[in-house]
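Before anything else, here is the set of structures, which you'll find just below.
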Structure 1
Amino acid sequence: MKEQVLEQKYKKWIILLSVAIPLVVALLFGVNLRKLGYDVQPLTFLPPIYATVNGITAVVLILAVLAIKNGNRKLHENLMKTAIGCSIVFLGMYVAYHMTSDSTKFGGEGIIKYVYYFILFTHIVLSIVIIPLVLTTYVRALAQVFDKHKKIAKITFPIWLYVAVTGVVVYLMISPYYV
């Protein structure tokens, strides 16, 4: 019963954050402080850093799965908190970069262009989908409803891993075109 109350308590927050985060990111993505007349330096050093954070997130996710498969719940919990923290840090840097720098156009041609846009599109869509999945998975662990946690984690993990890995791939594919 206590677990159901905890899940219901956080359900509104999960919905709110799952809608608000993509909307705020989309809005801020379209705001360039320099074009609005603010004297800010472009944060052009951030893309390799936030791509690295995505890579770290992928490694941490894999380590977290290995930890729980080996029965180390506390290590798993700490690694998952680290993965969530990395995702938040990534998001902050991503938004800061796009608010201070011009967007970079992908310059590849031919089939590689379609591959890039396919990866980018799936990365963006799944980065939105993953928000409520991560939050729900986390809340179920907090509520100690581990059967439900495990069930949704089997969906959350591969999607989150895909988003983290494709974040690195997108960076590597577009990095030659940064000015």
Structure 2
Amino acid sequence: MTPVIGFAGYSGSGKTTLLEHLIPLLKARGLRIGLVKHSHHNIDPDKPGKDSYRLRHAGCNQTLLATKERHMLYFEYPEPERAEPQLEQCLSQLDHSQLDVILVEGFRDQPIVKIEVHRPSYGKPLLHPHDHNIIAFASDEPAPEGCTLPYLDLNTPQSVADFIMKRLRDN
């Protein structure tokens, strides 16, 4: 199984920004990276009027749009079947033979290894005191008193990349 590392925090904590800086650093070290991102918003990256959009909306349950640059796989869920996505199902849809690590944004309640992303200025509660799957604390301020997790500076993505590389080597 491909190693999975989650990034958990409340909206606005900086998870996406951290990953945006972290992914090129890990890629430069030779890692092949997969990403699963959970969203609470209705998304549609396809464009109305395009053939793929028209065919997908004609009634397909699954549509794979393939080009030489990328593949996009769409799953359509009818009204009675709609539910929050399950992380295990999302992970099973990736081609693990082509990946060295999978980064997960969101799914903060799932029992996976994760790094907490926290900005004290936002006034949100800490996650690590209630989640034994959190392995590090990333913040733009020093770790709170009593936090025994490794501290990672959000403003230094290189330190997060170093932490992940060490974790992958040690496991």
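If helix-only ellipticity at 222 nm (-39500 (n - 2.57) for each DSSP H run of 4 or more, over all residues; to 500) is computed to be -7000, which of 1, 2 is the source?
Of the options listed, only 2 reproduces it.
Work out mean projected area of the Cα convex hull in nm², for residues 12-115 alone for each of structures 1, 2, then name the structure with the largest result.
Top value of mean projected area of the Cα convex hull in nm², for residues 12-115 alone goes to structure 1.
Between structures 1, 2, where is FRET efficiency 1/(1 + (r/R0)^6) of positions 60 and 132 (r between Cβ atoms, R0 = 30 Å, to 0.05) highest?
The maximum falls on structure 1.
Read the figures in this text as sums done on the coordinates, not as results from a lab. This one's a predicted model, so the numbers in the text were calculated from it and none came from an experiment. Cβ atoms are built from the backbone, for glycine too; each structure is taken alone.
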